[in-house]
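Take a look at these structures.
Nothing in this text is a laboratory measurement; each read-out follows from the coordinates by a stated rule. Since the structure is predicted, the reported quantities are computational estimates derived from the model, not experimental observations. Cβ atoms are built from the backbone, for glycine too; each structure is taken alone.
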Structure P
Amino acid sequence: MDQIKALLDVPAVVTTLYALGLVLLAWLAYLLTNRVLLRVMRAVTRRTVWEWDDALVDAGVFRRLAWFVPLLVVHAGIGLLPHVPEAMVSGVRRVSMMLVVVFGLLAAAAALNALEALYQKTPYARQRSIKGYLQLVKIVLLVIGAIVIIAGLSDRSPWLLLSGLGAISAVLLLVFKDTILSLVASVQIASNDMLRVGDWISMPQFNADGDVIDIALHTVKVQNWDKTITTIPTWRLISDSYKNWRGMQDSGARRIKRALYLDAGSVRFLDGDERSRLRRFHLLDDYLVHKHEEIEQWNRTLGNSGKVPVNQRRLTNLGTFRAYALAYLKAHPQIRKDQTLMVRLLDPTPDGIPVELYCFTQTTVWAEYEGIQGDIFDHLLAILPEFSLAIFQHPSGRDMRAGLTGLNGAPAVDDTRR
């Protein structure tokens, strides 16, 4: 006992014991707030009809605020310790208050995350993304918090530090160059409604072709159709061009713009038997009757010259095929009749005569669109021999064999009728 009393008379021992007691008290205060009060609060928030309190709990706002209690216990109790120099008391209090600022900033950042989570559940989230603005607020809070912490630890006024920022403004502009550019880009994107989460965009210079899944302050994430993710700097969406397919999706129609390349050597006039044979096509009956009357009337105006075939207007297999393709598109149930619909000839090329189909489907779903387009071209390719037309293709091994067989005396195989 005498030894214990002797130890208690030593100032250093007494200070150490009081310090351990203060640490134990701070730890108990943390357990009380983090293990008891937070659990009670979590149970209460789960029973309310509001969503904002659940979002704050899930984001960890109160878990970070719980650190205030032990830090304030240390801040208040350090002055009660005996034999502690005033400089140490002041230093511990400054550090504890700076830690309060740190956890306050973390709680504020968590509250912003909760705000974003609540906004994502609203219908406005697909039209406007606020993630970039919230990230900007976090950066501002981080800068302000850093200034306050440095000023508190150095026992200087924050305004003194702010006055010195003017001298290093050029360095700050260089460091935050991307942030400033991204901020301006985010404002322009949001104000002009240029991009939304869920939009399908194509940006070949970044190999991006897919849906926008995230719009942040510095980056925009695009999930490509092969499920890879391309990250694009936000400011590049203002400086560079890209294609947004939202207009197509909103219209409910998707364009078909594809050509069949026909062999120019298969184009010719139709004779009477072929015209009669083609009249069995229901889609061509009205066209052939009307065109025959128009041509006959034209040729009668030529007088005796109209009796010479070279002077006459006559139906061609190519023109009749174009009329059939147009009628087929107009009768197709999956093609929009209120949009542009035409079949046109393009300039002849070394690869044949392009006959282009220009129309819009009634769906924008990719798989359905490809199915409709495939069915249309399957049918037109299969029906071409009825018009004595052939698709142009470069000579293949089969063509070479057929030609060599003909040179050897055997009859060459005509594949155009198959």
Structure Q
Amino acid sequence: MPVNPPLNRKLRMGLVGGGQGAFIGRVHATAAILDNRAVLVAGALSADPAKAKASAPDYDIPPERAYGSYQEMVEAEAKRPATERIDFVSIATPNHTHFEIAKAFAEAGFNVMCDKPMTFDLAQAEELARIVERTGIVFALTHNYTGYPLVRQAREMVLGGELGEINAIRAFYIQGWLRRRLEADNQKQASWRTDPKRSGAAGCFGDIATHAYNLGRFITGLIPEQVSCVLQTFEAGRQLDDYGTAIIRYQNGALGTVTASQISHGRENDLWIEIDGTKASLEWHQEEPNKMLVRVNGQAHRLYTRDPNAPYMTGSGKASCRLPSGHPEAFLEAFANIYTAAYEHMAARAVGQKFDASRSLYPNVADGVDGMNFITQCVASSRENGRWLPLKHPLCRV
């Protein structure tokens, strides 16, 4: 949490997406204001202008700032006085629209919070990275699972050497909601996620495997070297993968696996990770996020719980907690931690202070490129029957 924020006002937020019937837009709007650092003042809530304006009262957006398109929003907000215009925009729309929206706002000087994956393809991701560097805006990607207190705890423990040298990373994201072809019934969330024209080159791997991959990168800081991947589509007639496994070789010699499924009966959002080091190993599950298991041979297993007052908690672990121990903190709070970390840099930029985005705690544009490179190489490897392909991208951050 911030100690001495350099800006003595709330940041003004704009939202693109999140209209009636949407899911993630409401999550963004809730998380963004959780710590009372921002206020939602404008929105282009749907690609349908009528629906966009009709959705505005759900967010208390005044009619004059309920825009019919993101283009209208960029133009109108840029014309407002600096004391009124939005400071940042949150993009909560299908994958294929992320780039054009982020580009428009970034080039107009607005900070950007973008849902993942960052863009439709790798070329767009690389171009967006160049735009962010040129404009100097704050760009954050909502890989929200990196915001959980015990994930940040794990990161500090690993980077601090408590696990020793890292040998293996096993990351999983298992769901079951696409066991049946919901897209054939025009179910909204299924329809765009399984459509290559809107989702991109990958389905399950683009949607959720990127979270599992990013979690391993965030906690360990290991640099990927090569990937071998096999993707599968088990539901007949589906255009994109609904299951897959990737093997990753890291530069330090460690091995990693990423397994993702959207066709496993009874599984909801079962993201979990296991990390093996020479001194210890750890295990964390997103569906029970306030617990983390640490194991050392010959010793009793240690159960870490999310407790801001416990002596074993690290600095970022404590700072990411809002509640006393025993009171569950989860998805919305983790999302809010991404926003709060990005706000530090937005506030600094607003008052002309320098900030180093390359070392941000929040996922940044380099992480977005890393994720799109992961998807691209996994798809390419699978098409060649799992052939090993390079995975390290020049923009991949340490």
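Taking volume of the Cα convex hull per residue in Å³, for residues 30-253 alone as the criterion, the highest value among P, Q goes to P. When distance in nm of label points 7 Å out along Cα→Cβ at positions 86 and 318 is computed for each of P, Q, which one produces 3.7? Computed on structure Q. One of P, Q was used to compute Cα extents along the principal axes in Å, and the answer was 141, 54, 51. Which one was it? Of the options listed, only P reproduces it. Structures P, Q were shown, and helix-only ellipticity at 222 nm (-39500 (n - 2.57) for each DSSP H run of 4 or more, over all residues; to 500) at -9500 was computed from Q.
State the single structure among P, Q that was used to calculate relative contact order in percent (Cα under 8 Å, 6 or more apart), giving 11. Derived from the structure labelled P.
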